[in-house]
Structure I
Amino acid sequence: MKQPSIGFIGFGEAAFHIANGLASKGASAIFAFDVMSADPVVGAIIKERADLATVT
């Protein structure tokens, strides 16, 4: 059975922790969009958290 994709609009602290929990339970198709991802400071944090939680 194919797993559904899970997406977040905004990838702040709450979305990071939810995604991390889902990934730890086997979810593999997690995506996020955040308008701040191009910001030099905040974007680096978003990208680091996305990598930690295996979020595209």
Structure II
Amino acid sequence: MPGPSLPLVGASGAISGVLGFYFIWFPHNRVRLWIALFPFFMQVVRWPARMVLAVYLFH
């Protein structure tokens, strides 16, 4: 019995798609990120959408 013929995308593929779509529609917007190195460092920073996508893709 052959496997399903539908392509499957995991959660990481879905996140990449959403970030890529956001970057295409809003290339100059900034994204708020919560950086948490608990309990020492917690801060919200604003990064350009293209940097968030690049860091996520090359992670």
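Bear in mind these aren't lab numbers, they're just calculated from the coordinates by the rules spelled out. Quick caveat: nothing in here was measured; it's all calculated off a predicted structure. Cβ atoms are built from the backbone, for glycine too; each structure is taken alone.
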Original post:
Out of I, II, which structure matches 42 when relative contact order in percent (Cα under 8 Å, 6 or more apart) is calculated?
Top reply: I
**OP:** State the single structure among I, II that was used to calculate distance in nm of label points 7 Å out along Cα→Cβ at positions 10 and 34, giving 2.4.
**Re:** II
**OP:** For volume of the Cα convex hull per residue in Å³, the calculated result is 110, so let me know which of I, II that is.
**Re:** II
